[in-house]
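A.B. asks: Got some structures for you, see below.
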Structure I
Amino acid sequence: MRHLTERGLIVLSRNWRCREGELDIVATDRSTLVVCEVKTRSGRRFGEPAEAVTEDKQARIRRVTSRWLSAFQVGWCPIRFDVLSVDCPPGGEPTVRHIPGAF
């Protein structure tokens, strides 16, 4: 989350849940709603963390975003879907790769 705030985003929700699923982070840059999916891996055995955001996962995130908009009574606004890919190698420093507009 610090990664986003250091880039000027304002975090509106973290780990927001409804029946359809969860949104990791919902933020804004004051003009666009930014929905961030966070994927963390400690190794590459299952590929890059961002590769876990499949088409099915993307569709679910879009549906849950619609529920978030309704729950917070947010009218139409531009929306961007980002992925934060976090590598946490054992004994090493975590690295964050921010992919704006990932889907």
Structure II
Amino acid sequence: MILRLWHGWTDPEKADAYEKLLLGEVIPGIMEKRVEGFRHIEVLRRDDGDEVVFVTLMWFDSLDAVRAFAGEDYARAYVPAAAQALLKRFAGQSAHYEVRADFPAAGD
């Protein structure tokens, strides 16, 4: 399992608009691609006072699945122009981690 991690920052007054775009257009567009080996995506948000940070966590079966999503230059961040317009700054690359252990809670 591979975890793809990305960060983006925006101004507090743009945070709700960015979140709406992310949840309403960007992620549905990713889901519509039906990339084989893509499992799910999580979105995190934190208010840091003068800016708001968003983190996306994408879960894939393998690096081949990541390449199927992002192309050969798979570390390059996927940030559509409409999202870039709302972000103050963003990571140009996503980090990829091999998931070595996953311990579900009891009963899951």
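A.B. asks: Taking 55 as the value of percent of Cα pairs over 17 Å apart derived from one of the structures shown (I, II), identify that structure.
C.D. replies: Values: I: 52; II: 55.
Computing percent of Cα pairs over 17 Å apart on every structure in I, II gives 55 only for II.
A.B. asks: Taking relative contact order in percent (Cα under 8 Å, 6 or more apart) as the criterion, which structure among I, II has the greatest value? Numbers along the way, then the final one.
C.D. replies: Values: I: 25; II: 44.
Max of relative contact order in percent (Cα under 8 Å, 6 or more apart): II.
Laboratory data are not the source of any read-out in this text; all were calculated from the coordinates shown. Just so it is clear, the structure is predicted and the values come from calculations on it, not from any experiment.
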